[in-house]
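What follows is calculated from the coordinates using simple rules that are stated; it is not laboratory data. The model shown is predicted, which means the values in this text are computed figures rather than measured ones. Cβ atoms are built from the backbone, for glycine too; each structure is taken alone.
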Structure I
């Protein structure tokens, strides 16, 4: 019996060892491939590709991230590499193109998901990225589901509760509703936007009020992010009756759900709404259609054409009162003209506001910057 037991234990150990071998890709005896490797003012990228004939590097720091590439050179043991000057402090994404096929960096565990794409990540240290790294005091991420009668499906949310939420059961918090853009989902701000790291750092440093952050899925035909593999519903985007169904669900279903299930201060003065691109459009619509709901309004990389409807909504916001209207856009963003038009409409309708114009275009580098900038202004 003891011998049988010993054999079974040995087999289990062998299986465990095999699993470890699989995880390490049988790399015993090989020189490890280090990528990316940052050294002073340069960074080196490497990819082991035994059978590739041409390998290139593509990165978001390049002038044209969708088309520009840099040739890599084959070295010892078929390890391709290239060294470039270290970009300015920021978070960048990159990938390799081996014989025309896009591949992520297998040596880099830092990845970001942008919709249906996974991309390797490069974080360059500096003042701008100081709040993009993990803080000592970290909040909690949860993913509750709510039933939407308006959209007719069960839907997933991402909710951030600040450090101390669990240990201070009597404390109540203000809420920021943070909306993603087209192609994103309820995890976009968490992955690409570094929302949790930014809020953790700002709160830890005393620069922002502790707050709950709610990130819904802004695609009304989706139950959750595509990674769940759940079926989508039929949704006619061209039907005028469907135009603001998601906005209606946001205000009439998500806000009450959060205030029922989380310790919030259920007052207009303790609610903020912000969103990028499509989410900026949702922000403009929600604040205009429901002027008594949000005291802090922050559309990012989005604007609106002047119209009687827009003027009426802005007058409604003005009459209801608000504490902050914070508009932001990059000076090379394809929606810059539209943002300028909204800025003009706000001025013409007598709404005090801030118009923050940054360098660059319709990119996550700007949206992280905006969150890092406007979050300290909320709930003051």
Structure II
């Protein structure tokens, strides 16, 4: 089997209502979708991470001009070999950010192809499934004005819980005082309900402010405190982990096993959060998961993107072992983005949804377990 073509589709849609996280305003939703064809007639789909402030054209250009010439004509089943070929080829100008996202998009598409070739879900090809369903947590709580939105965010928490979510992640990082008001209002709104909370500041603070906020957050019995300081400040992660009771999570802005190696060697985090679309794809996630497993650290993937990225994340979640074995070991959970996205669900035939028990079922169909809607691709494509 040989790769005959690689097509990159840049999808984008402006938002009627922009929203903010701590690093800026998201005015459009984008996706860098990868489509790989073979001489056997099989097609694999992948997605490169494109966060709200990142131009999707960056990863698309890396695929078109650096990676596509490298892997055209290669056997798509040689996934590990191709991963190292792409990483080594781009080492001098890559290693992090959009270049690793580009590798991720191709890698995900290769795994989708492999599953279709062997008529098996990606999770089975990764070694088998530890679970067929996964608990989701609602990610939302983005801002429409910036500050002073505590009442609206408290209403959002109740709405997520009423929709069936038993866990949710609150976006903070809009000033420590404002963050504290948000947590107080949400705490009052969900009092008496069974809800697990996490928070994410998207590296909005230095050590002093992150610690001040963390000491308040210690009162809330959170599952984790995500990206409290910038990714470069490994010493800050270590200090916060030593001084706070809350588990510290990070890794969304690390981009391969090499970056995660430092976090784990320094005992900087309790939970690592590789994003399948930016850590090197399914292959990169396997690397990180093995490293974390050897260190007894939980893996809970970060998830952001369209239905393609979500499907890839589900397959990885199915195949993730728990950090430690016990009868009641804590299981990884799925980040379920609830923010505005014009084409996220319509792009695939099996978008995320909750079953009657509030869980998300993981597809057993070949590859990623989805089919991509070409009409939606054509509608939102800008390249």
Structure III
């Protein structure tokens, strides 16, 4: 397949790996964070860590939207699902993420509440039209990549005047999270592998602040193994030359300004929140989107404000993550998945105790799926 097969060429991968070994200076380490969950899975699927010298370390960042959603927001979604007149719908991964007391949306559905999986936000339009006596709530999550479809959903709901449809908005912003990571005292990062899908939307320009303010290079990379290896080599060259710039390896899909039409659409529907809670990062300023007042009629947090307040008052204690779960530390890049005591036993994709094991983009799920636990044990990590 064009643009796929040529970026999976094993011989070229070996040549790039050799170039990385030659370029990596023996007297220093290179700690490079891949921000995108898709990159994390590509890295382990193709065995890229095994091709790198010991002093080049890949750190896994908070690039999984399911993983970074705090437990309090998940609990709010479950509160909405418990409203007798509501059909709550969302993407499949969100159904399995454990909230307070290890309760998930799947558990809520098993209790008799109407929770449904959608493949597209636009499916919520059809659901609202087919169920005029029900309140349809779309539980929206994701980084910038999934924001335009939610914006289209809200515009369509307004055009069609679907009074029984609303959105519980949890869209988050990549650059703000990168700021939070670099401002953290316990995270040591030399450079970033910039996300692929997000960058097709926002472009490369929003990353310029990181070389300027933090002296950290960013190389935007595609998802294929040769993309990742080439981006690593580009970062090593920058660090060796004491440069800090934004470079774009993924030129076949990413431009400086991104998808300006999609971004303009999102700006019509959403505004930036003053702050938002992230799992692992805490409260991050200007890091998430809220629905504009012009669309308040379709904002679940406005429409169900009284119900949510009533349910929150019934909570006996504030929501808290499993204390033994290291997902917050994994999301910050402080720990590797296999360093969590729960990893592999009892926490597995079939029995996830933390969000990083649930999502197909989670670092723990990647480690488990591609056998990194066995590799780590064998190497004495």
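I have 31, 18, 13 for semi-axes √(5λ) of the Cα gyration tensor in Å, for residues 118-221 alone, calculated from one of the structures I, II, III. Which structure is it?
Details: I: 25, 20, 10; II: 31, 18, 13; III: 37, 13, 10.
Considering all the candidates, the number was obtained from II.
Given a computed value of 42, 27, 21 for semi-axes √(5λ) of the Cα gyration tensor in Å, which structure among I, II, III does it belong to? Mind dumping the intermediate values first?
Details: I: 42, 27, 21; II: 33, 22, 21; III: 37, 24, 18.
Traced to structure I.
Please state which of the structures I, II, III yields 3.7 when distance in nm of label points 7 Å out along Cα→Cβ at positions 302 and 342 is computed from it. If you can, show how the numbers build up before the last one.
On the way: I: 0.7; II: 2.6; III: 3.7.
It traces back to III.
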